[in-house]
Structure P
Amino acid sequence: MTPQWHILGGGFVSSSLEKFAIKNSIPHSVLGRREINLLNPEKVREHFQSIKVPTIVLLPAAISRIRDNSQVSFQKNVEMVRNVVNSINSNIEKILFFSSVDVYGNRPNLPITENTSLLPQDYYSLSKIVGEYFTQIECEKRRVKWIILRLTGLYGINDKQLSLIGKMFRSAYLDKTVSVTGSSQTKRDYVDVEDLSRIVYELLKNNCEGIYNVASGKSYDLLHIAKKIDSFFPASGIVEQYTEETNRATELSFNINKLKKDLPQFKFNSLDNSLQKYYLKEICQYT
């Protein structure tokens, strides 16, 4: 029997995983906050004990840094992961925990690999490290396979213009200005959320395990991206640059040899194609 995808969370990543599962006829279920309170250990345990078929748990559920980045949100994020991994039964074949490259801190040595030292700078990134720890320890204790995905900047359909790229698009069509926050030379690696869903599928299909940085391996400066976005809006033609004092690295670049080794045939969507698709499917409905 093909294992079902059990997607915990009702956010941007969860919706993309659900869409991919539907398109590829993968048996699945999606449980957001309305369906299950992951902060209630009794309810979580009761729910997992009811699972009677082979299942892979996808765990992107979290309180994002945008919503809250406090000690309270840290505790809740950790409790959600702990409650899930403490409740899995024998029908759970694998858990995928969605972490973040923020675990490497603001100024990691470059290029970043899965072996780069961890140095969290806030409650959100610390919660991801603790979540990784619970996932590894409890899964190994229960002999359940696990994958940890450390995600770089995601954007794409249904991000509600909350990603950095989404905000740039939003300012372009609402304010006729593409705003660049921070230094225009700041370089980041961005991944289309649809690529993330394909990576999840391929890693599962190939029975992979371990920790993976999910990045394209190509970093772009914000001004380059801003100019691409600006080109979709003929009436704008303006790029504003705001320089802010920050202790964040001016460049983040990734060595993705591990991902390439385990998924040698995988190809990321190009940034240009993904931006075009974002404009057509996420923005045109508002313009």
Structure Q
Amino acid sequence: MEIKKIGVIGAGQMGRGIAQVGAFSGHEVLLYDVSKESLDHGFGFIKKQLSRGLEKGKWDQGQVDKTLSLLTPVVELEQLKDCDLIVEAASENKQIKFEIFKNLDKIAKKEAILATNTSSISITEIAAYTARASQVCGMHFMNPVPVMKLVEGIRGLETSDEVFAAVEACAQKMGKVFVKAKDMPGFAVNRILMPMINEAVYALHEGIASIEDIDSAMKLGTNQPMGPLTLADFIGLDTCLAIMEVLHEGLGDTKYRPCPLLRQYVQAGRLGKKAGKGFYQYD
């Protein structure tokens, strides 16, 4: 089962990154977004990233031209009907994802693999909204996608060996390291990462240390490249909250209860870097 043509749903931070690495690695890629404005912005962002890489000598003009020739923005979901693999990278919202997969199942060719970039939602539950559960799996890319080497692969209860092997081979062709995780809330990465971020917010909430000191302590004390509150801003506080809610609901343990301060920040619209303000202020 060889994957040559990839569809990506969502031209936001994750979707545009997946589309870029997909095309850069030689796949034909169709990038779709329900918003024409978001699609134009996402495609323009990819062009800028490729130009910056060219200026820094990371790749040559030929690679840039080839990547752009393989990448096509599309405005209709039906245009993904001939893709071998479709990767959904929409908001971390169950109902949105369920609806997308229900529609994809009707549109995609019968042998197509449907993957989700969810960072916490059950693959088995998403697959249940299709009539091809054996062809549904998780491909959790890390942010920023062109830089981060990891893809977390998650198979649902019905995912076939052949499909999972094809997805692993595709990720490896993109230059990624494929790590296999069980279909449990948060999988491996966010089962560990999000409680750490949530605990950092609790430390701030309880006045244990300032924002800057929490981040400095974790950077210098545990050799992390960025502090947990900076990372939360980078991920998006709404996304962090959504994942903590999935962990709390799915595992039923109070240790996964989202910090009230995290919820308050989201309610205030302080979503992090993308909103210009989170734990830190951004230009």
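The figures follow:
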item	result
For helix-only ellipticity at 222 nm (-39500 (n - 2.57) for each DSSP H run of 4 or more, over all residues; to 500) computed as -11000, the structure of P, Q it came from	P
Computed 14 for relative contact order in percent (Cα under 8 Å, 6 or more apart) - originating structure among P, Q	Q
Answer label among P, Q for the case where Cα extents along the principal axes in Å, calculated from the coordinates, equals 57, 39, 38	P
Identity of the structure behind 0.65 (criterion: FRET efficiency 1/(1 + (r/R0)^6) of positions 60 and 116 (r between Cβ atoms, R0 = 25 Å, to 0.05), calculated), options P, Q	P
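FYI, it's all coordinate maths here, none of it is from the lab. Treat the numbers as computed from the prediction; the structure is a model and nothing was measured. Cβ atoms are built from the backbone, for glycine too; each structure is taken alone.
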